[in-house]
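Following this line, the structures themselves.
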Structure I
Amino acid sequence: MKVILAKTAGFCFGVQRAVDTVYEQIQKERRPIYTYGPIIHNEEVVRDLKEKGVTVLHELSELSEYEKGVMIIRSHGVSEAELRAIEEAGYEVVNATCPFVSKIHRAVQEHAAKGCHIVIIGNANHPEVEGIRGWCLDAPTDVIETTEEAEGFTSKEQKLCIVSQTTFRHTKFQELVEIIQKKGYDSIVLNTICNATEERQLEAEEIASGVDAMIVIGGKGSSNTQKLYEICRNHCPNAYYIQTKNDLGVELLKDFETIGITAGASTPKNIIEEVQNYVRNEF
């Protein structure tokens, strides 16, 4: 059996930076350590951090329930109001927001101040998008994810600033932007999909197009992994979305001659290696 592992599989820069930040704090801190939301969307990593004493808080109301310590802001970022509330509650903030996400925060804040209607291409329920919205509350803001939403979009403002969730699918972003631009608004388009996401999606598409089966590794809550799976499924009917090697049954892959493997930006290297070794050794 031939196994092809994507070169771009695994932690991206922003995720690696966030995870390293938490482990560094564990080594040097004696105070309680918290993350506001899971530091990344990977259950294995979050479980390991919990075993090392890191507590995940999900709501601002929880801030008063715990002993004050170090609060690490997750890679997805938070709203301006959440950041201020955490600081005012007496926690020391260590900001591990991905720099590419922070750049979007600054962009929407700047363009909102100029009177633009902010359009975010992405999933409204994703924490990254929720955080972005929180930096442009003084401006009209819409989140668009589907063709139907783009076609139905209207604005009283003539100036738009269009940004994207960093892990959104590149081709879908272009499609939705074209629909909005045809409406005749004065649009500033900032393609804020990070390079790592775009490279990962292109490589996944290329590999999936030439193999019998495709394995996509990542947490179920990982947006970028879900996008990878959608791309692979479109190009390879035998696409499997797994979290660890334990999700792969022996009967699942035995009839395939070529298997491709990729992984989301929040999938640790050791899990990728375990899956790769399992596939190579078992089949």
Structure II
Amino acid sequence: MNPKLRAAGLTLLAALLWGCAPVATRYLVGSTHAALPPLPFIALRYLLASLFFIPLLWGELRHWPRSELVLGAACGLVGVMGYNIPNVIGSRTVSAGMAGLLNGAEPLLIVLLLALQRRKLPSKWTMLAGATGTCGIGLLALSAGPAVGDARGIALLLLGAICWAAYCVIAAPLLQRRGVLAMTAITVIAGTLPMLAIGLPGIPEMMRHMSHTQWEVLAGLSFGTSVIAIAAWNAGSAGLGAQQSAWFLYLLPVVSAAGGTIVLGEPVTLTELSGGGLIMLSVFFSQRK
């Protein structure tokens, strides 16, 4: 398979899985009587994911210089902890559709950070993709479906989006030098440790009250979005680069809004569908040279 096509497919897989994450997270921690406490939930989710990567630590990371280990750990703190703690707390009061909408701002944030880093303007296709995606997000913001959430929750989700955009920019050189598995292992584990320290006291009590369905959804989040998606994203990003892979994140609002409607009963409108179409068009533009 063409390496670029393979990288695009892996990036698409990650985006689709992450698009489902706000739906599952909202289902588990949303403001209902059966909601799980957010900090123990996110700690347990990433503890399960970390179990997959711990065996890679010695074999993959023992030859890294200390400076790269520190940078990889910093990427984990920014991209895993920095994204997930604000996201899971904000998801208690913000609908899945709105969470996907806010995550859809990540490509624009990445382009902005890259432009600042490189001190140059993006290409014309990149600017067209950005403008098209922004229009799509604007239509989603005007629609009735995802427009549910308080100011605090929305601010927390935006903070998480900023942290993920920063991770994508910071991690790109290390991904190229050290590879997907090692980079994914160190970022997941480095981001998990502080979350586990914060959430560990509440995990035993939470586990005693979890239903079979909640365990199933948690397992899907842990291995689908925290293992498979992160590894697929890192592999795709290494092949496409931070800027081109970023535009696939515009699919998050589309998937989240659809999932929120089907699973959680959130309404969907023609405006949302139009916005989703523009978002997908922006991904096509982003892949042009």
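Just a few scattered comments:
- Taking distance in nm of label points 7 Å out along Cα→Cβ at positions 257 and 273 as the criterion, the highest value among I, II goes to I.
- Look at volume of the Cα convex hull per residue in Å³, for residues 89-160 alone for each of I, II: the largest one is in I.
- When mean count of other Cβ atoms within 10 Å over residues 17-24 is worked out for each of I, II, structure II gives the greatest result.
- Entry that produces 1.5 once distance in nm of label points 7 Å out along Cα→Cβ at positions 49 and 73 is calculated, selected from I, II: I
- The maximum of FRET efficiency 1/(1 + (r/R0)^6) of positions 9 and 201 (r between Cβ atoms, R0 = 25 Å, to 0.05) over structures I, II, that is, the highest value, falls on I.
- Source structure (of I, II) for Rg and Dmax of the Cα atoms in Å, computed value 18.1, 55: II
- Structures I, II, by relative contact order in percent (Cα under 8 Å, 6 or more apart): label with the highest value: II
- Among I, II, structure where helix-only ellipticity at 222 nm (-39500 (n - 2.57) for each DSSP H run of 4 or more, over all residues; to 500) as derived comes to -12500: I
The numbers here are math on the coordinates, done by the rules we state, and not lab data. Remember, predicted model here, so these are calculated numbers, not experimental data. Cβ atoms are built from the backbone, for glycine too; each structure is taken alone.
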